[in-house]
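Values quoted throughout were computed directly from the atomic coordinates according to the rules given, and no laboratory measurement underlies them. Source: prediction; values computed, not measured. Cβ atoms are built from the backbone, for glycine too; each structure is taken alone.
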Structure 1
């Protein structure tokens with residue numbers, strides 16, 4: 001949790017497919033959702049404040065509470081802003097991943113993590129889901145800033 005909402009640099013295998021865009025590495029510890037994978041996203045709609053929510057039935061109970069009450073009882077994380085830098089390394093990575101579906105890379109971005117469920121604060125209230133990425137399957141997300149190396 002010490003790296004939550006900070007800029008980090010990670011090395012691993014970038015994988016992109018029909019329902020995924022992630023980086024994985026043997027150095028990452030598993031969290032029993034999707035193993036040692038971190039969801040990758042471009043900056044944009046992911047800068048909403050978020051909080052850790054409970055899992056299972058308790059999750060639905062929390063979401064039924066009035067938004068004003070949720071705003072006061074949850075610890076909200078205000079994500080640091082991220083801007084994506086297009087580079088030759090990004091074009092190289094995009095080229096190889098498009099052809100093969102995977103490619104090794106070193107990426108810098110904002111690291112987000114939730115221990116339970118993800119609750120996001122929006123203009124019209126709150127929105128909850130299991131986590132980041134496809135079907136909320138990921139407890140960790142990296143919002144892309146730059147590609148440092150694509151081998």
Structure 2
């Protein structure tokens with residue numbers, strides 16, 4: 001089986017986006033989390049960066065006065081990226097907390113950050129042996145909305 005993206009790339013219909021190195025990926029992820037944290041504060045929530053905990057989400061955002069939490073998985077992608085990779089743990093957390101879970105997609109182009117929030121991003125649990133799954137970025141963004 002050959003991935004469709006590879007076939008399109010070999011046929012010349014897709015220009016590949018160069019993959020950033022590890023340091024660049026970490027910086028991009030941090031910038032995306034900072035963007036979501038700022039948005040959450042602007043919306044009146046109290047966000048805490050939880051990325052280091054590997055909990056299945058990156059930002060825990062408390063709703064003032066209620067104590068309820070929003071669990072936000074942040075995926076920062078550079079302009080031209082075509083996919084987002086989601087871990088099994090992230091998928092399972094979204095399915096276990098569907099009302100509280102948000103997939104935040106932050107498209108980064110230089111200093112510009114364009115965020116999208118997607119509720120109920122995943123429909124089913126991955127197979128037991130799956131460690132991560134890649135999703136089409138355009139399809140996810142098409143289902144997303146502006147942060148609220």
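Worth pointing out:
- Here the criterion is mean count of other Cβ atoms within 10 Å over residues 105-112, and among 1, 2 the highest value is seen for 1.
- For relative contact order in percent (Cα under 8 Å, 6 or more apart) computed as 19, the structure of 1, 2 it came from: 2
- Label whose coordinates, when distance in nm of label points 7 Å out along Cα→Cβ at positions 25 and 57 is calculated, return 4.1 (choices 1, 2): 1
- Identity of the structure behind 1.8 (criterion: distance in nm of label points 7 Å out along Cα→Cβ at positions 97 and 129, calculated), options 1, 2: 1
- Answer label among 1, 2 for the case where helix-only ellipticity at 222 nm (-39500 (n - 2.57) for each DSSP H run of 4 or more, over all residues; to 500), calculated from the coordinates, equals -9000: 2
- Entry that produces 15.8, 55 once Rg and Dmax of the Cα atoms in Å is calculated, selected from 1, 2: 2
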